[in-house]
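As structure tokens, here come the structures.
Derivation of every value follows stated rules applied to the coordinates shown; laboratory data play no part. Since the model is a prediction, treat every value here as computed from it, not as a measurement. Cβ atoms are built from the backbone, for glycine too; each structure is taken alone.
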Structure P
Amino acid sequence: MHHKWIAAGLLLASAGALSAQEHADREIEGGGVLPAGWEFRTDNGRGMDNVRFEQVDTGLQLTLGPRVILYRPDDAASGNYTVSATFRQLAEHVHAEAYGLIIGGADLRGPDQAYTYFLIRGTGHVLVKRRFGTQTANISEGWFAHSAVDAADSNGRSVNDLAVTVSGNTMRFTVNGTEVFSGPTDGLAVDGVYGIRASHNLDLVIEGFGKTE
């Protein structure tokens, strides 16, 4: 019996090591690249070595390593506005990684960073969340499936148009032209810098990123 427990422990340790490897940030050749005017913040203070974000013919191509937000400090929105972009996921991943938009960004390089974020996964799920400093909280009731999301195909590819609209005291979140969530702006970060958030190890092309009023 003792030997069986040892064997079981070794199997669990091996599985844990494999899981850790699967979750590890990959190394990116030619990392440390940002288009002019863009800034970044990675989760857990990681650097830019494994982030490549560059202008391409169709828009902006993002190849990750670590989880990151990307923004231009002059890209600010207040009052009534819509922030939108088309996200093309280019490859399959071991885990369902999230990507999308942020709005209401403040102190994005400091300890009191704040923003509201709107994310989707290749599984067809949606999340709306907020961050204040080190604290995050769901606005939607966690991740939820929605048929409006173009889920990733067998090659991990998908195309989704995301938009966040602030109108008066209401926020609306749409995917491919369909509202997937809405709610009041009370207590949330809505006025400030807008940008992009993406989870680790993703390959994305982002087109048409911008704001309309």
Structure Q
Amino acid sequence: MEPFVKHTGLVAVLDRANVDTDQIIPKQFLKSIRRTGFGPALFFDWRYLADASPDPAFELNAPRFAGASVLVTRNNFGCGSSREHAVWAVRQYGFRVVIAPWQMRGETRVPAFADIFRNNSVKNGLLTVELAEAEIDAIVVAVAATPGLRATVDLERQTVSLAGPSPMELRFEIDPTVRETLLGGLDEVQQTLQFEADIRRFEAGHDAQLPAAAVG
């Protein structure tokens, strides 16, 4: 898995909350498990007209967002079913970072990302950044005012920095384990192999015919 340390890229805004995985990658594209080729199907039902041409009304089809690699959206992104294909599509479209806000609804804190989507993102090298809603509002305003606005997301420093006429630097929190996994580019197999010496020692002293509790 490609490590994530620092990334600078064009910012695109999808100003919608509760974007579910069926909108991210519709069900007809779930037949393939090859983990490739999903980028063109990202947001398929919003992105294309009935004749398969790009819908000019869809935000990400705007020419100013061509080549964007930092996606700013609203809370509860990735809700719905657990399909890992949703993260594959986001990554293969070209996004390295998705930034969204948490939100309070009465006494309930609505997260920026659905749990399963966030966990699948870690496994695929996609950084999900949670900010306050006011910070997302400020980014949305800045992107609208400054075509071509780019952001630098620094995972080591845990900051999102934007240049432009009104530069800003925003700090985000992230689980330390997730941070180390992404910085090291470690997928689940690579994480396990960090303990290869311990595993080999266990196997050398363990009678495969007996359960572990019976050894020694």
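Below is a table of values for the structure above.
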{"item": "Structure (P, Q) behind the derived value 0.90 of FRET efficiency 1/(1 + (r/R0)^6) of positions 66 and 170 (r between Cβ atoms, R0 = 35 Å, to 0.05)", "result": "Q"}
{"item": "helix-only ellipticity at 222 nm (-39500 (n - 2.57) for each DSSP H run of 4 or more, over all residues; to 500) derived as -8000 - corresponding label from P, Q", "result": "Q"}
{"item": "Among P, Q, structure where relative contact order in percent (Cα under 8 Å, 6 or more apart) as derived comes to 27", "result": "P"}
{"item": "Answer label among P, Q for the case where volume of the Cα convex hull per residue in Å³, calculated from the coordinates, equals 165", "result": "Q"}
